[in-house]
1. With mean projected area of the Cα convex hull in nm² derived from the coordinates and found to be 10.1, which of 1, 2, 3 does the value describe?
2. Starting from the value 38: which structure in 1, 2, 3 was relative contact order in percent (Cα under 8 Å, 6 or more apart) calculated from?
3. Assign the value -18000, calculated as helix-only ellipticity at 222 nm (-39500 (n - 2.57) for each DSSP H run of 4 or more, over all residues; to 500), to the correct structure from 1, 2, 3.
4. I have 2.8 for distance in nm of label points 7 Å out along Cα→Cβ at positions 68 and 124, calculated from one of the structures 1, 2, 3. Which structure is it?
5. Of structures 1, 2, 3, which gives 1.3 when distance in nm of label points 7 Å out along Cα→Cβ at positions 108 and 148 is computed from the coordinates?
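Just so it is clear, none of the values below were taken in a lab; they were calculated from the coordinates. Because the structure is a prediction, the values reported are computed rather than measured. Cβ atoms are built from the backbone, for glycine too; each structure is taken alone.
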Structure 1
Amino acid sequence: MSAEQISPKPSRLSKATVERIAETIAKKLGFRPDGSIEDIVARFGGKIIVGTNGHDDYESGSIVARSLNDFTIYLSKFTSLARDRFTIAHELGHLLLHLSVVQKEKPNAIMRATRWVDDKNPDQQRAEWEANWFAAAFLMPSNEFKELYLAKGAEEAQKEFGVSAKAIEIRAKSLNLTL
């Protein structure tokens with residue numbers, strides 16, 4: 001019999017705390033904005049597959065996590081490298097913020113997260129927000145982002161951080177930055 005697959009459960013940490021955790025982890029791992037996120041996944045013991053896990057993730061990414069060092073991140077074949085970079089960081093956010101919550105409730109459960117959540121389920125929505133906060137801070141640490149964005153603009157920040165224009169726009173807005 002296979003283990004039950006459960007959606008991420010939110011950590012209920014504040015946005016500031018999630019961002020602080022993400023930036024601290026990135027720093028401890030020696031991850032730089034131009035660094036390889038794929039190498040981080042490999043260091044944790046995870047795998048990345050371009051394709052689907054078979055559950056509503058054809059157009060976006062997902063993660064199936066059995067433990068902190070046994071997980072697979074699935075990337076859509078329809079997305080860009082910049083989008084994939086954010087997706088990988090987002091799925092790492094689910095792994096690091098939500099797997100322990102899921103397994104505390106059900107120790108043998110496998111966490112399966114897709115980008116598609118039930119709009120009527122506030123826990124699923126919250127878990128997605130938390131994973132987005134984590135990804136943004138992991139890839140675009142606030143101090144480095146503010147400095148580059150204000151000095152050189154959105155386009156240069158997009159190149160430096162290797163993310164989409166939309167990710168830059170949302171990060172700038174969340175940090176109350178205007179050009």
Structure 2
Amino acid sequence: MVVAAVACAWAWQLQEQLQQSNHQLARAAERITDLEDRLSDTDEGLSQNTQAMAVKIKELYSEVDKLWASAWRRNKARLDDLEGASKSQGQKVTANAKSLADAQSQLKAASADLAKLRGVASDLERLMSSAKANGAEVERVADSLNKINLELAKMNKRIQSNEEWVNSINAFRRQINTDLSALQTQLRNMQSAGTTP
């Protein structure tokens with residue numbers, strides 16, 4: 001029962017940490033959405049805001065990278081702890097199974113201890129079901145970690161796409177400026193040619 005209580009407390013703590021990671025991911029997603037909204041509002045001042053947007057994208061990418069690294073470190077430690085706990089619980093289950101076999105052999109020899117042995121067997125079954133529940137919790141946490149990693153990969157792709165988009169806008173703006181300069185030069189040449197006798 002103590003093992004089951006410790007496992008429940010541990011699972012609760014993992015759930016809290018997972019919720020914190022999800023909250024951080026949600027905040028990063030909101031910031032990316034805000035950045036995308038700003039990028040979609042292109043106007044005459046785009047050339048002035050492009051550098052600021054690029055800086056913000058880099059900052060956001062850096063924050064997402066930090067979040068990913070932090071989540072990876074925490075989740076790696078949690079996975080190591082879960083693996084250690086799983087091995088420990090496996091040993092306890094093996095020990096409990098051996099105790100159950102011993103109790104069954106004693107049952108044949110001592111009918112007077114029948115009620116006591118049934119209580120021990122019931123406790124062992126509860127421990128085994130608790131170990132199975134812990135195994136299911138480990139799988140659930142692993143699934144959640146996989147989802148977090150997928151979300152981080154999606155965010156990285158979106159950030160890369162936004163940076164490419166900003167770069168293409170800058171290239172287009174440079175081309176337009178070059179074309180305008182060429183047209184102004186031609187216009188000046190035509191005006192000077194028209195004014196000379």
Structure 3
Amino acid sequence: MMKQLRPAFTLLITFAILTGLIYPSLITGLAQLIFPNQANGNLIMLDGRTVGSALIGQQFDAPEYFWGRLSATTGVPYNASASGGSNYSALNPDLQKQVETRLRDLKNADPENNLPVPVDLVTASASGLDPDISVAAAEYQAARVAGARGLSIDQVDALIQEYTRGRIFGVLGEKTVNVLEINLALDGIQ
């Protein structure tokens with residue numbers, strides 16, 4: 001019996017050390033060396049303190065800020081530990097209620113805006129944590145943000161252009177604007 005347990009125990013310890021210590025340490029070290037910003041979560045720093053991540057959305061609902069996509073996380077909005085889509089179908093009454101509420105909020109915040117509301121302003125992303133909005137969603141909100149901050153629409157449009165990210169590999173997806181980054185830039189103007 002001991003003759004069989006000794007090799008099994010030796011293999012267990014060997015692979016535990018290899019796969020539990022050496023491999024993760026090697027990969028973490030390489031990631032820190034080659035991609036330090038990404039390995040640390042694409043953190044956004046302001047005055048020496050972390051204000052967020054470029055990869056996880058945050059709740060903005062004041063009129064002087066761009067609003068992001070709805071969060072599908074339960075409890076606290078944009079809670080990364082509760083990531084996951086709502087999985088609501090287009091006919092689900094809960095989804096329809098969320099869309100109607102967000103449409104009402106958008107109209108109340110900017111009653112003069114007659115542009116069509118971009119879909120990403122009234123729906124959640126698959127993860128429920130999306131930090132980006134489409135350029136159309138940013139442009140939809142530009143007049144409200146400009147008015148609330150006392151800026152010209154041209155100033156806000158210039159910021160939208162500055163913070164617009166291109167498509168992945170130039171062809172995949174659509175151009176986006178990171179909500180936290182553009183809102184921090186707006187705060188820096190005033």
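1. Working: 1: 10.1; 2: 14.2; 3: 16.9.
Structure of origin is 1.
2. Numbers: 1: 29; 2: 38; 3: 20.
This value belongs to structure 2.
3. Details: 1: -18000; 2: -35500; 3: -14000.
Only one of 1, 2, 3 returns -18000 for helix-only ellipticity at 222 nm (-39500 (n - 2.57) for each DSSP H run of 4 or more, over all residues; to 500), namely 1.
4. Working: 1: 2.8; 2: 4.9; 3: 1.4.
Among 1, 2, 3, the structure yielding 2.8 for distance in nm of label points 7 Å out along Cα→Cβ at positions 68 and 124 is 1.
5. Working: 1: 4.5; 2: 5.1; 3: 1.3.
It was calculated from structure 3.
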